[in-house]
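The following blocks contain the structures, represented as structure tokens.
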Structure P
């Protein structure tokens, strides 16, 4: 192979980030984004244009414990994964961290090849001095049992029309989602909502959490929740206004067919 020949290289990146200061994952003009920072760091180190694609976009203020992205570039010589990871972390802000860099097949696509995504939402039942950026503090008493029972109903195939925000980039997107697992766990003064599915509609998780909190406050009946889950979006049930804040939401992990992520 000629030393002057450019060869396409692909890496699989696993990242964690605090989304508080960013306008989401997806690159935007005149906005600070997670992907924009990673691209800038990668192109500075590799001295080449790169293709960067995440497993999914996270909205402004949303965090990630293990986002996955592919990084692709045409290079004469490729750095070792540990060298690339060290260089990216040296250049990235403190609230974006590359956890792992793995060489990958050039056909790997972080979004298209993902078979499952998992999200975590944290609700706090008390005011918190140190973690307020990562929870939704609910001041009113919550009926945790009714919330746990409702969360379990989310599992299976449902039409989530009532829980989605219209996505201009996907006007014809199906509102049918198969939820593989959904649980609400009480840990002292935290309520941890976990949900896993192959994909999610825009703002679906935050709207589900908002509805669960309405149930917990006894401002929504279980019968009304069942109607929403059956795609009966009653005018009096203003789900968009109940959307949970971004602060408590984390992309927890992404699963691929041939490699289970953490």
Structure Q
């Protein structure tokens, strides 16, 4: 077939088949040509890349008609074992990235989730549970120190993103606990301007302060179990950089309401911080 002349109709057919997403070998069979011949003309047409195989420029959306044609052509096709192994390695590498996992999680939330609105039977749930057993690759294992540091850096970067923090707060359904409700009630006897913002309504330097009056003042409620005294000055200095005065209240102070009320009043009036 090497001596067979090339016609414009044949080139058009190669282009058309490539636009449908067919591989070089499939096109070669369709036009009864050698794969090298087809590849050469696909390259000349600028269609050799899977990311740019249409008359549309990269980044432009492909029409639904073209997508449908590609889908129909790919039905029933089987990938080679080498291709499956390559994609498996690529997928594993992507899912090791926390940013990629977060992006995928957001993409399939709500109505975008194929299981949105569905109710699974008890039998189906039991089967899902059984299928997952023994398939936790990190069960009983620990990351090496370099991996821990890498994950820590990525998480630190994510938590500096205000939108990411808000989504995390919404996902965790953060609400004021009993101690915070007691403090909020006390604050509102001083001024109705004080409100709870620890659910992600206000994010500063990747952190969510507990209370604000909207006038450049913040109040943080520290639990003695979760915090130590060294954090107090660090938190004040951090929020001071973005123009906020901060008062730290410890949960143990809630037991002495008269003294705490006086402390809160003094801070609200600008007498102390």
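Below are the figures for this structure:
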item	result
Structure with the greatest value (metric distance in nm of label points 7 Å out along Cα→Cβ at positions 35 and 67, set P, Q)	Q
Kirkwood radius over Cα pairs in Å derived as 25.3 - corresponding label from P, Q	Q
Relative contact order in percent (Cα under 8 Å, 6 or more apart) - highest-scoring structure of P, Q	P
With helix-only ellipticity at 222 nm (-39500 (n - 2.57) for each DSSP H run of 4 or more, over all residues; to 500) derived as -6500, matching label from P, Q	P
Per distance in nm of label points 7 Å out along Cα→Cβ at positions 83 and 131, the highest-valued of structures P, Q	P
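No lab work stands behind these numbers, since they all come straight from the coordinates. Quick caveat, the model's predicted, so the values are computed rather than measured. Cβ atoms are built from the backbone, for glycine too; each structure is taken alone.
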